[in-house]
Structure P
Amino acid sequence: MDLQSLFSLEGRIALVTGGSRGIGKMFVEGLLAAGCARVYISARKVEQMQETIAEFGEDRVIGIPADLSQMDGIQSLADEMAKREEKLDILINNAGAAWGQPYLEFSEAGWHRTMDLNVKTPFFLTQKLHDLLVAAGRGDHPAKVIHVSSIDGQRINPWETYAYQASKAGVIQLTRRMAARLIHDNIIVTSIAPGAFASEMNKAAKNAPDASAAMIPAKRIGTKEDMAAAAIYLCSRAGDYVIGDTVTVDGGVVNASLPNLFNDPAGG
């Protein structure tokens, strides 16, 4: 068994939405390290995108500005990819939004923005890129689509982020349903549910990592290696038999946290 080829992404073409920072940037670095020939990234902030391109090299990372909260932005990104590439081996739907507001004040605008970018965008971007993904998925080399969900779609958190938590639960179910359809086109759909990683979305982990780590069974927040490894596994031959599943990368928060017996009345 050749472990190098098992986890290799040599020569593959990838697109990571929201790939200029945070978890998206972690995916980009991992895909490059595993051998991807080119990784496209999309983002709204062009300056931030250019910084990421400069860091990794414009010969391997290509930026396409896009506002994926709107259908015309989704179509524009898909059209640009079709102009540049004949196939797309890997699509990571990472772009997302969060919105927190007290229950009685929670706005419709916040609800729509969060649900649209977190649920509608992954579906329709994958749909618009279908032909490129089909072109890549040949024989024993399936194309891969990864939706980025969250552990907040698997259990509730203390914050009033109603739309975010609902949207991420929706992404997990959407992953299953899309996987059932797209496997017939040799496209494998999975999901990654991150826990605490330092990012603009998770300011608690970014600004107070020690406090966040205290609530995690692994006693640390996630690193870029943790996130990159999950993506490499799912995108490579190693993950070809994982279909429709959500891989939870959270240091044990969802599946290995014991209840606090002193504060939890159901705990004993």
Structure Q
Amino acid sequence: MRRLRFEIAYDGTDFHGWQVQPGLLTIQGILEEIISNMDGRPVHVAGSGRTDAGVHAFAQVAAVSIENRIPTDNFRRAVNRLLPKTIRINHVCEVRADFHPRFDAARKTYEFRIYREEVCSPFVRRFVYHHPYPLNESATMQAAPLLVGEHDFTAFAAADDRDAEGHSKVRTIFRSEMERRDAMLIYRVTGSGFLKHMVRNIVGVLLEVGKGNLNDEDVRARLKPNCGIGPGPRVPASGLILVSVEYADDQARTENISET
């Protein structure tokens, strides 16, 4: 048995998210069907996280255990030939048998893109949130770093089917920045992990600051434990992209290479 790790890019517009759902088209479901047929038995493709319906990825990380001895590059080519053109595997490598893309992840980076011009090009509309309305962009930029640090993000999390398990909603944000790039206002956030709809709720709150409906103190209040403030407003999924997933082992390899 071999454990393969691979990076996947996808346009999530036409899918009901990452996770398998009966009767619905999902990224995980398509991958499991294709790889199961290749391996001649049912397989489970584990992902680094459950991106929501409509969310995109530059480099979602996944892993699967297979018996097939196909070389990794041939595996990538074979799966890509069978995948829809909106999903592509970019890289495949063999890893230790117990590697798990979710539980071994050290940090993840997401980007949310807000298109600010009056007319949104049909060539970008699937990958942005079109918001051409008046907005104090400087206020959103100043409020974004308030999220940095270890906080209870309950006020930014949607209800989840795993809430009954009582898991902590404390997460660490290492970077939280909003910047203007040409026609787009882009929010970029790196954290130890993210809760359901967390990034979309953060962006929604930052936009409320830009509209003048909230201020910096309102953002800070939402980071206090047991604040009693409900999540939202939530921005559409179309502007959200999973940019990268980092692992401690990757960092160790990078450091070893740089020292030689």
Taking relative contact order in percent (Cα under 8 Å, 6 or more apart) for each of P, Q, which is largest? Q
Matching -11500 (helix-only ellipticity at 222 nm (-39500 (n - 2.57) for each DSSP H run of 4 or more, over all residues; to 500), computed) against labels P, Q points to structure P
Thinking of P, Q, which structure, once distance in nm of label points 7 Å out along Cα→Cβ at positions 62 and 126 is computed, gives back 2.4? P
Quick one: volume of the Cα convex hull per residue in Å³, for residues 110-189 alone came out at 120 when computed from one of P, Q, so which one is it? Q
Assign the value 3.0, calculated as distance in nm of label points 7 Å out along Cα→Cβ at positions 14 and 70, to the correct structure from P, Q. P
Using distance in nm of label points 7 Å out along Cα→Cβ at positions 30 and 142 for the comparison, can you identify which of P, Q gives the largest number? Q
Which of P, Q yields 15.9 for mean count of other Cβ atoms within 10 Å over residues 22-29, as computed? Q
For FRET efficiency 1/(1 + (r/R0)^6) of positions 46 and 158 (r between Cβ atoms, R0 = 25 Å, to 0.05), structure among P, Q ranking highest is Q
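Each reported figure results from applying straightforward, stated rules to the coordinates on display, with no laboratory input. As the structure is a computational prediction, the values presented were derived from the model and not from experiment. Cβ atoms are built from the backbone, for glycine too; each structure is taken alone.
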